[in-house]
Structure P
């Protein structure tokens, strides 16, 4: 769900609120303009704090083409040689937009005085995603820049918004952030506008954790560099008070901000839904029903009456949702059925009624006994073959089996029908072209029987490097894998390097032998004086397929990441923890930048998320702040540098 657009005045007001920063620093340092962590993403807002980094002050306006200027108050900013668009310039602070084409890794940031040509230089760590939530106080903490996605009202919120219209009144919050639009999209394919599948949102209120549904994650309509994540408030959050929120993209958690949820008025509390544990089952088995409210039941509880239209299927007359709960369950003992019967269960509270149906089948009715897919792996764009088998011949009218996939690379039909008196059938399952191997879980459902199988979709060409980082002068092995066997003449693959003087494939062309799918070749590297990133590309011209991998070549004298440890490894929530980075040898010129990530920022927060092992040193430490937890949490701390990742496990009690 992508919300917006906003009026011109609303856009200006929001952007001014998000970017009118006031912090000061003594040196030229670059941070995310949202989280204030020292890592940014392409097409996101960054802020540079320093001393005398510009001669004068200026706030930008959009030009006639709707773009921000690249020169403001006589100042320009370049990231790795690419000119950045500017929003605000002053002697102590510059807000700029990280260019979309910025590479990944530690990049130079150069601020230039246009009139004199004088420059000052620093660096910033750039990743594909760097999730950060803007805060109302422009501090990276406290109340977040969060609005009701329909009314644009600020916190506090209610779990329902009547202005939504329709039957789904659950409140949607628009969380304004930066650095998430390219999640799961490292090539920055602009046709992919919603990254919700690759972004998660976590909340904590009164010691209870919540995983919010993310309906949209991407560019905020009408803004440059501003992203928006739309989350749905669950009924369980009714009256929760202050809620802590963080978002995670590609394994990296954002800063933590807050918002407030007030209680729904008692007059607004109503029956929201009735669900059954199964829509079809063999008669004689038990069935569970659940009635749910749109908020928490008040002190006297919330009574819901029940009835069934099938005399042989009795239900409880009344079920009560207890105080402080949003739902209540009940059990139905179903009768043995000699024929197929359909029953409708009705739940009613006041003027609101909700219904659910269940089909009771005789035990002699055909059941799903097997589901398989062949082959187990196929090149994207080709068909798989699915097979369904029943325990008994299908009824004369036929049997419809529901089919689903958890991966869009495999697209089965929604349902497959087995004709009368048939016990099995086969059907095609299309797949789509992919750039990386994709595994799909395929599910077939008939009545209360669900069977699952897996299938793999392979790219037409895949290039894999045995190492992503190497010391210059060494060699490594690379593997080429095809999605299907090579033809009788073999498959000729062209291999190139973006920097042959740094890393060079042993041959310009390698061949996958006939009827084979893989081959290997060597990549030789040469000594370097500073860390270099090289792109190795493999191309199958005949198949129109190409893939690239990044290789980091490090100076021979530079130490590499060896380990990350935490002490103590087990703490009570609220206690501090010290982490230690250890290298294989002394860090090279300028030190080694190590990125830090936590699998759960709500309970174990690392700020800042980068640590620098100083030049000629082999270790560096950082601090982890833990929070009180509702139950024991096992949290993974990850350190990454030069393409190498190491982990440590922290237990918070």
Structure Q
């Protein structure tokens, strides 16, 4: 059996997964689940894309090493994917020894073929920072439209691409100073020489979408330019062999992550990477968004065909996601992370909605929330879930046993099963869903027209035939729905007293089989109103503020300006170190109901453990703590409409939340801090920053 390797584009380890990203990962997961259920030897590999300037910048802002930032998002990404039941066979990282090995291997093979050369390139250089400035470290006016504050590679206003040195009135994002121009040696890949090879591959590959091929033919006709594959240090990435301060550009080693993730998969399996990337008996499928066509259908194939690796058989390109017919927007509340959307509704419903809108085209997908509610309620609940429950619950009322099925009805609907499978094979998920709805509608119609509630009284034998037929159809529907809604299908399998069904189990042969207890799996959902959920984007939601009673205050044994406080949080006791010595006397704080950040990562301050941080405001040299004198210890401090999170945060993350005092009251972004009993008081009536 031939092996099939399926990949999604690697998510960048510089931020959270959002619902726009999920289009691709859900699309890929549905495809791989289908292939496996159809008996194919298919695996799904992916990895975090971990290198490049944006990661370096973000790590600098947070005061942590890039490796720590990458580690943080690697964990978060996998948690988010798990919420949507996106199941990888290998989820790896491009910041791995395997990725370095294969990057060097491919680079050296290209070099041996004379496809790598060096030349001096004029770049911006920050004299104060003493470093060359990659495109994300320099800003200025767009040379095309004049938009201000644009990065050195692309204008977010007019979408034009350009070289950093083309920027008008450039400045360094590090020092804000105007950079100078300075020459540096760069490595280039001779992409311009690959035009004919790439065009032959494009025209010879009938699996590619026609609109993509036409796109690329125009680019080739205009002439491909050689590709700058190096960056000057400091740069978070892999050093080029033989160089001390030159690194691979992130887009060289990023797609190689597909290969290194395959290596990772094969570590404890009966396979090797060559089975997928060098064998004639294998197939590679890439699923990507239309924004990275150039890299995946020009650079990547050119690298592979010249370094001895298989080319992808299929590159499936999807469109972007809009929400309510507009680009996702934080200000409109439509920019939602995967985690945030999972708090609003069942993630399986988004899997269904995306599948019901996906086809083998680059057409954008619109998440219309009213349509989302309608399709979930009318299709998932009223059509599929209703058919499952009414069938199995009625069979429970008889004897819970499946016997012979109605062969005439089976003959009528069985061709539709193959239609669903063919549409999955063709990446036409929308058509597959429409056929599934047709099958379910036939089942509901058959159940209703035969009136088993009447038959059970005057023709029990026919009633049993109808119910057995519907139960078999329920089994078939569960199997066919499995790629899209695996948890839903699993629950129906459980009620049928079956498990691990595949497409080999399709049919109406199930008989002399006792089912389990029928249960309602899904109920209708309420409308999703995003303006009621702005808490998801409010930075205050990072904080978990609690009222704490100060039990005792002692001098810090190793610091002149610090106190060590023992606190009562209602259900627990904590110790906290505070820099209030000289601002307060110990007895002024004892007994006070102060406000603390309860989810701040604990730390040792001069040898003493601090499990949180108290909040205080400063005006000039005067400091006043935040407190709630009439509120019980352990009570929540909040702002209206925002729910706090338990997740631990760093001091850097805390400092990014706007907190100020005005005339003895505490605010975050104009919203007053309070408990269920009272508004928070800032001691001494101060106005200033809270920290």
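All of the numbers you see were taken from the coordinates with simple rules; none came from a lab. On a predicted model such as this, the values are computed, not experimentally measured, just so you know. Cβ atoms are built from the backbone, for glycine too; each structure is taken alone.
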Comparing volume of the Cα convex hull per residue in Å³, for residues 318-541 alone across P, Q, which structure shows the greatest value?
P
With distance in nm of label points 7 Å out along Cα→Cβ at positions 54 and 302 computed per structure, which member of P, Q shows the largest figure?
P
If we compute distance in nm of label points 7 Å out along Cα→Cβ at positions 390 and 422 for structures P, Q, which one ends up with the highest value?
Q
Value 8.0, calculated as distance in nm of label points 7 Å out along Cα→Cβ at positions 206 and 550 from one of P, Q, is from structure Q
Suppose you compute Rg and Dmax of the Cα atoms in Å, for residues 158-269 alone for every structure in P, Q: which one lands on 14.9, 51?
P
helix-only ellipticity at 222 nm (-39500 (n - 2.57) for each DSSP H run of 4 or more, over all residues; to 500) computed as -500: which structure among P, Q?
P
Quick check on the output: 11 is relative contact order in percent (Cα under 8 Å, 6 or more apart), derived from one of P, Q. Which one produced it?
Q
